[in-house]
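Asks: The next part holds the structures, each set out as structure tokens.
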Structure I
Amino acid sequence: MTETIFCAVILLVSIGPIIILGIAQYRSKDPVGFWSGKKPPEREQITDVRAYNRKHGLMWISYGVGFIVCFVCGLPFGGLIAGYLCMIEAMGGILAMIAYHNKLNRMYYRKQGGV
């Protein structure tokens, strides 16, 4: 029981900032970024900033909640299984988030006028 509580506290402390990031992006008035070290797009580059930010925020919130769900679903089978499920969520979730971010960019970036 102590091991489960200890793991749950570590999980919540680790995932809390991800969920908070999602909430901040969801509420942001300026376009949000995805990649660390890369500037977010300018307001003029996005067709619907509110929808773009909300979808990015929900993506991060879903990622964080996914960890909690994986942990809780794995607990009846033991801590090791819960850990494996969280590892799958970590790797699969990042790949899914990259794909979704790219989809959002295709949906919301203004088309550049060309010759």
Structure II
Amino acid sequence: MTKTSLLAVSRGFAKEAAGTSVTVNSVIAGPTHTGGVENFVRELVGDDLSWDEAQREFMIRHRPQSLIQRLIEPEEIAHLVVYLSSPFASATTGGALRVDGGYVDSILP
């Protein structure tokens, strides 16, 4: 419910900015590598594996639908935000863009 509300508010801001050079978009992140997620992964697959092995095992067991078969690094999300903040994305507004590694199996957000 809160995510849907966030998307609706973003879309409303984009409509309010119509005809200006201001763009408003939502970025929807998928499973992301953070300290807390790393602890969670290790709890599920064990501490005896290297991080790469633990991540690979976690993805196979618990996130098999991910097309990249790894967690997303925060920098990868930042790259999309940088693009959306650049002149290259001047025609992209009112959107909900996923950076999820192909995790969600649908075309629409």
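Asks: With distance in nm of label points 7 Å out along Cα→Cβ at positions 10 and 98 computed per structure, which member of I, II shows the largest figure?
Replies: Largest calculated value belongs to I.
Asks: OK, next. Say we calculate relative contact order in percent (Cα under 8 Å, 6 or more apart) for every structure; which of I, II gives the highest result?
Replies: Checked I, II; max of relative contact order in percent (Cα under 8 Å, 6 or more apart) sits with II.
Asks: Can I ask one more? Using the calculated result 2.8 for distance in nm of label points 7 Å out along Cα→Cβ at positions 58 and 90, pick out the matching structure from I, II.
Replies: I
Asks: A value of 1.07 was computed for Rg/Rh (Cα atoms, Kirkwood Rh); which of I, II is the source structure?
Replies: Computing Rg/Rh (Cα atoms, Kirkwood Rh) on every structure in I, II gives 1.07 only for II.
Asks: Using FRET efficiency 1/(1 + (r/R0)^6) of positions 26 and 74 (r between Cβ atoms, R0 = 30 Å, to 0.05) for the comparison, can you identify which of I, II gives the largest number?
Replies: Comparing I, II by FRET efficiency 1/(1 + (r/R0)^6) of positions 26 and 74 (r between Cβ atoms, R0 = 30 Å, to 0.05), the maximum is at II.
Asks: If FRET efficiency 1/(1 + (r/R0)^6) of positions 42 and 82 (r between Cβ atoms, R0 = 41 Å, to 0.05) is calculated from each of I, II, which structure is the one that comes out at 0.85?
Replies: Working through the options, I get structure II.
Asks: Figure out for me which of the structures I, II the number -25500 belongs to, where helix-only ellipticity at 222 nm (-39500 (n - 2.57) for each DSSP H run of 4 or more, over all residues; to 500) was derived from the coordinates.
Replies: That value comes from structure I.
A short reminder: the numbers here are calculations on the coordinates, not readings from a lab. Predicted model, so just to flag it, every value in this text is computed and none were measured. Cβ atoms are built from the backbone, for glycine too; each structure is taken alone.
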